[in-house]
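Alright, structures below, take your time with them.
What follows draws every value from the coordinates through simple rules; no lab data is involved. This one's a predicted model, so the numbers in the text were calculated from it and none came from an experiment. Cβ atoms are built from the backbone, for glycine too; each structure is taken alone.
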Structure I
């Protein structure tokens with residue numbers, strides 16, 4: 001996913017593993033950018049282990065979420081994470 005797709009709504013699953021994340025259900029965000037910022041800047045670090053971000057037909061895992069956040073930092077759309 002490129003940073004230009006971050007305005008689309010996103011569903012963020014968080015948990016210590018993917019099974020826990022799915023069982024807890026998704027948090028809905030008005031934009032994928034908000035979901036990425038929440039995951040990296042506010043959520044407990046352990047919850048990123050099972051993280052999954054759904055944006056349209058695309059599914060992103062923990063490493064992809066981290067990568068997007070780094071890209072967002074570079075263009076000034078995110079602050080440094082606690083991860």
Structure II
């Protein structure tokens with residue numbers, strides 16, 4: 001199984017992905033750095049979204065975003081008593 005034997009390739013060709021049959025020795029640390037960067041960006045987007053979230057119509061039941069939205073800091077759902 002596999003793609004066959006490794007064949008000779010031109011050494012002058014440069015590739016941003018590393019070229020033919022690349023296996024960098026520091027792939028684990030590169031992966032950890034990229035995962036950390038992605039987590040930081042995700043956290044920043046999450047915070048901006050949570051700070052700007054506003055509900056025009058109030059939900060009739062619990063929804064997960066009520067845990068972090070500033071609008072529901074008292075953690076109680078204010079339902080209309082008319083219903």
- Name the one structure among I, II that mean projected area of the Cα convex hull in nm² of 4.6 was derived from. I
- Comparing distance in nm of label points 7 Å out along Cα→Cβ at positions 35 and 59 across I, II, which is largest? II
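Which structure, out of I, II, was Rg/Rh (Cα atoms, Kirkwood Rh), for residues 11-50 alone calculated from, if the result is 1.25? Walk me through the intermediate numbers first.
Values: I: 0.95; II: 1.25.
The correct label is II.
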